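Structures given as structure tokens follow.
Bear in mind these aren't lab numbers, they're just calculated from the coordinates by the rules spelled out. Since the structure is predicted, the reported quantities are computational estimates derived from the model, not experimental observations. Cβ atoms are built from the backbone, for glycine too; each structure is taken alone.
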Structure 1
Amino acid sequence: MSGRQMFDLSKMPKAELHLHLEGAPSWSTLRMAHKRHYGTELPKVPPWYAPDFRFSDFGEFQTLFEQYIYPWLRVPSGYAELIHDVVEGLLKQNIRYAEINVAAALVEQLGASLSDVFRLLEAEIERARAKDCRIRIFVGLLRNQGVEDAIYWVRRTRLVSIVTGFDLQGNEVGWPPDMFKPALDLATEVGKRVKVHAGEMTGAQNIQIAVEKLGIDQIGHGTSAIQNPKVVELLRDRGVTVEMCPTSNERLQNVASYQDHPIFALDAAGVPVTVNSDDPTFFGCNLTDELSRLITQRQAKISDLKRWTRNAFRQAILDEFTRDRLIAELEQWLPPGE
């Protein structure tokens, strides 16, 4: 820690554009679920929450879902418990807008009903809305499952009322975004939004492909953009919103260190960056924690946090009255003692 004054950010109006449902429940709720359903005692604090912990590769990170999340979701009440906890976490942080990525293909693999899961999500979306939090659902499309699989899941879910859009995700190596154009076109032709994880595990070329060949205006991670000035200019000139996830990128070793994360450099170049938590269950850092960490370890100012949050509200799928109201509340907010 830098010794800078810590602000209470819990009441700050926030927006999160990059959050995976299955990686977002609190660890304490996950522990209780394993105890209740399996009689298993999980550690109070998992080893991967240690400040110096780094995953050896993406595969090691993925195994945590298999070990801790999938068993929970296999019990009849698993999805209901997880979804409720994730939404409760948003409300506790005063997150007023969230885009949640849902692994629809996983649901039936784990023996659950996709229509039931959508009904659970719909009920929680309404509960959140009553508390002035808007939630949008994106169906995650896994690159390594191939193009035909992506087409199948778009066709199957694109007319579901609560599905706002689709998010191409997963291992980028060998799976450039334009391979999936047939699936993404099926989404856009019915008015769904499309966004792409790019430039997380590879160089900036996947970002350029997503923007130039697919017309994407919202990129997940995008850390490698900073390696190519032309890609930075492309993002800036087209106003592409970048969903940055600093702790995630640090823990997965997609950046050299937290200090080297390019959020400040891209921001200074005029790229509309945002701050997100990605998978807080396994990175030990929710959105409020991430914003606080940027203050203490990267000397961010409250004005920086507001600008990045304002970028998220501007990209959000909202009516203009609600967008203007939330931005006004953000501008008026001050940390206690200020």
Structure 2
Amino acid sequence: MSGETGSRIVVTGATGNVGTSVVRLLSEDPAVGSVLGLARRVPDWSPAKTEWAAVDLATEQADLTKWFSGAAAVVHLAWAFQPTHDPATTWRTNVLGSLRVFEAVAAAGVPALVHASSVGAYSPGPKDRAVTESWPTHGWPDAAYCREKAYLERSLDIFERDHPGVRVVRMRPAFLFKRQAASEQRRIFGGKYLPGPLARPDLLPFLPDIPGLRMQALHTDDAANAYRLAVRSPDARGPFNLAADPPVDAELLGELVGTPRRVRLPRSAARSAIAAAWGLRLLPASPHLFDAVLRLPLLDCTRARAELGWRPERTAPEVLAEFLRGFREGAGGPTRPLRGRRVG
């Protein structure tokens, strides 16, 4: 797509955290003629120029080619985080479903594929400096999320070799947050019964300071703008790191929640607590993902800035402050995955 009007863009996983932001920004772009959102459940939400279709990528019967036919680009965002206790299920949706998307892009003759990779695809890396897109993408093998993201990086290597006429973009964002996704992310990572008011500063006598817990955050809308720019830029291809400054650590979190006192907590103690809760099915987030977060590198976003003209509009503290407000309030969005609910 080179900016001409009338272009049709297809978005998979269009009702989730990233999908709703991507659909909205594309629908507001005058160079986009129409948007087709694919999701397991069609929402009542209806932005301008947007149509919907119910499609489950986990089923072999999903005829993606007919939906992709005539599209200027496919933005592939569909992803299942749960159930972490059954990685075969997430593999069917995330890996096999993605492979069906790639095959249908080629079969339908779509000229551009913008794929949602992740910081989770990267191999363990440094926490004191940022790495470029050349850092290895072998993931953290114990975590299903990282394993699946890394596998799809290899699959796209083969896809690009076999289909050189398709412009492939791989977005590798940091952790994505927005107010409307607060309830969804609470359910995914903390469980549906985790009370939002627990994020109140007066209930936190101290903040755990875990070695290696230094990561990056990004507002989902800022990530979505990078996707929009990638769709619009005919020369954009390859991987792009996406993150906001500054990196998030215990000191920054303490300032955000008003809890200046930090207590050093060994990795082993934190992991044991998470593993016990996960083993008892009290916590959806697995200890394997915790292991990965402690080892993920920081991202250098120079390439996205130079080649896409991308700049995040919000700093990491602003992103997290908005998310924490949404968490306490049970905020939600206009689709089934983003439904809000206040607990506690």
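Among the shown structures 1, 2, from which was the value 17.3, 52 of Rg and Dmax of the Cα atoms in Å, for residues 187-234 alone calculated?
On the way: 1: 10.9, 35; 2: 17.3, 52.
This value belongs to structure 2.
If FRET efficiency 1/(1 + (r/R0)^6) of positions 195 and 259 (r between Cβ atoms, R0 = 30 Å, to 0.05) is calculated from each of 1, 2, which structure is the one that comes out at 0.65? Present the calculation step by step, with values, prior to reporting the outcome.
Working: 1: 0.65; 2: 0.95.
Of the structures listed, the value fits 1.
Determine which structure produced the value -9500 for helix-only ellipticity at 222 nm (-39500 (n - 2.57) for each DSSP H run of 4 or more, over all residues; to 500), calculated from the coordinates; the candidates are 1, 2.
Numbers: 1: -13500; 2: -9500.
This figure was derived from 2.
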